[in-house]
1. Comparing distance in nm of label points 7 Å out along Cα→Cβ at positions 43 and 187 across I, II, which structure shows the greatest value?
2. Identify the structure, out of I, II, from whose coordinates P(r) over Cα pairs in 5 Å bins from 0, in percent was calculated to give 1, 6, 12, 17, 19, 16, 11, 8, 6, 3, 1, 0, 0.
3. Matching task: -2000 is the computed value of helix-only ellipticity at 222 nm (-39500 (n - 2.57) for each DSSP H run of 4 or more, over all residues; to 500). Pick the structure from I, II.
4. Given 21.6 as the derived value for mean count of other Cβ atoms within 10 Å over residues 139-146, which of the supplied structures I, II does it correspond to?
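Just so it is clear, none of the values below were taken in a lab; they were calculated from the coordinates. Note that the coordinates shown come from a computational prediction; the quantities given were computed from them, not determined experimentally. Cβ atoms are built from the backbone, for glycine too; each structure is taken alone.
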Structure I
Amino acid sequence: MPFFRCSLAATVVATLSLAAPALAQEEEQHSTLTIGAGAAMIPSYEGSDEYRVLPIAQARGKVNDIAFWTRGTALYVDAIADPTGPGVDVELGPVVNLRFDRTSRKAIKDDAVRLLGKRDFALEVGGFAGIGKTGVITSDYDNLAARVAVTKDVAGAHGSYVITPSVEYFTPLSMTTFVGLGVSAEYVGKKYGRYYFDITPQDSLASGLATYDRAGRGSGFRRMNVNLSAGKSLSGDLRTGWAIFGVAGYTRLLGKYADSPIVSDVGSRNQFIGAVGVGYTF
């Protein structure tokens with residue numbers, strides 16, 4: 001199945017950074033591009049306790065110091081030009097995300113959840129703001145960044161909003177190796193919970209799962225994520241050529257979303273993810 005048809009793909013690659021950290025960016029290099037591909041192990045749907053292996057693809061770069069990057073099925077564009085060298089980087093720009101959770105029956109391994117039927121894809125459009133600092137702890141090249149993205153579905157699927165705060169830290173260990181840590185969460189509106197986690201009496205009859213209406217009663221934090229990532233240059237220099245990447249992560253569904261029968265009865269609130277890939281920097 002193509003990458004963009006998989007559920008939870010955005011979670012898996014949210015910290016699979018396919019660009020080198022600050023060490024890998026020469027001050028005179030105002031345009032770069034890194035592309036990568038690999039494989040990921042993810043839950044078959046959000047809240048599942050069964051896993052699938054799927055292909056993934058990502059890209060990151062900048063054009064005349066205007067940075068862009070993908071995070072799963074989301075595209076971010078930082079409209080404020082990156083500074084050169086160590087210092088503070090203010091981020092502000094648009095973000096667009098395609099959400100395909102449970103849009104394919106074949107992707108759902110649990111029979112009861114499959115009988116709930118497919119969901120439509122959501123097109124989430126909005127913006128993000130953040131601030132980063134290069135040269136924080138270990139050297140002039142490590143980077144700490146915090147950002148908040150706010151999007152709303154405009155395709156008429158869940159029809160709600162998603163707020164995603166995140167903090168990321170990356171540090172080079174040498175000219176060939178870097179490691180990173182990312183922490184994030186998601187806060188969603190009541191329509192989101194109703195669409196993905198509530199079970200109507202009709203749904204209950206079709207699937208055998210108990211009825212559930214708590215997720216759609218109000219907004220709330222849906223999940224938290226912690227991810228570790230690492231990269232190793234195959235060319236001897238993170239600034240160019242081939243490199244391998246990996247990510248391991250943990251996601252925990254929270255509160256009324258974790259109490260939904262699709263999670264508590266036939267799935268798990270604890271979600272584990274992993275991915276490996278190879279990238280090339282031009």
Structure II
Amino acid sequence: MTAGETIRGLVELTRPVNVIAASVLTFIGAFVAGGVTDQSLEVAAAVGATGLAVGAGNAINDYFDREIDRINQPERAIPRGAVSPRGALAFSVVLFVIAVALAVTLLPLAAIAIAGINLVALVAYTEVFKGLPGLGNALVAYLVGSTFLFGAASVGEIGPAVVLFVLAAIATLTREIVKDVEDVEGDREEGLNTLPIAIGERRALVVAGGLLVLAVLASPIPYVLGYFGGTYLLVVVPADVLMLGGAYESFENPTAGQARLKYGMFLAALAFIVGRTALEFGAL
């Protein structure tokens with residue numbers, strides 16, 4: 001392998017799209033909390049720490065999952081030989097160290113506490129929780145939702161992001177279960193006991209759909225509590241429809257269904273941005 005191929009492999013390990021997405025979610029958390037303008041340094045540190053930690057978590061996940069990926073994802077960096085397992089582990093450690101340094105140096109105590117919990121969770125996920133029915137999914141759901149809390153905590157105001165954390169976590173839990181249905185063959189070969197393997201694929205999809213319905217029913221809460229006005233509803237309702245459609249589609253095509261769920265989640269996050277922006281400018 002050439003140096004260029006190795007560098008490309010290292011970048012792939014981080015899942016750049018996921019890194020960008022998680023960083024954006026952290027920024028949204030800070031924005032919803034109303035601290036982006038006044039505490040720009042803390043927000044930048046939180047966004048950077050999130051991106052580095054997510055990249056590190058993805059890299060170490062690929063390190064532990066290298067045998068499963070030979071079946072499910074043979075084109076990934078480690079299975080195809082672009083990065084050695086040891087190189088992936090070392091790369092992950094470096095990213096984790098930089099993320100911790102950013103958090104400890106520039107962020108408030110509450111944000112540091114969230115970062116510490118999340119770093120432990122990222123490392124523990126693959127080795128301890130991934131193969132346990134539902135628990136691994138729940139941990140991933142918490143991690144995604146907590147990016148909003150982390151962003152809000154970086155500016156010292158967690159409250160406004162709590163509802164967003166809960167909704168994002170439930171929607172993510174739905175998507176993670178659908179992804180496990182998609183990966184049943186490789187997970188069974190590796191001896192993992194994911195939720196679809198433990199209770200059956202269709203039952204797992206029913207559980208996922210039920211959870212999503214709860215999230216959709218809860219999505220108007222920010223409007224009911226007076227956090228946002230009608231502009232929030234104008235965006236969150238299409239997001240709800242998109243996610244419900246994804247859950248339904250998953251029964252026939254889990255790959256397409258979980259992709260639609262992801263787009264719906266981003267649209268739901270946009271609803272919070274629109275809601276906060278409208279609040280700032282005195283719109284509906």
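1. Once distance in nm of label points 7 Å out along Cα→Cβ at positions 43 and 187 is worked out for each structure, II has the highest.
2. Structure I accounts for this read-out.
3. Going label by label, the one that fits is I.
4. Going through each structure in turn, the value belongs to II.
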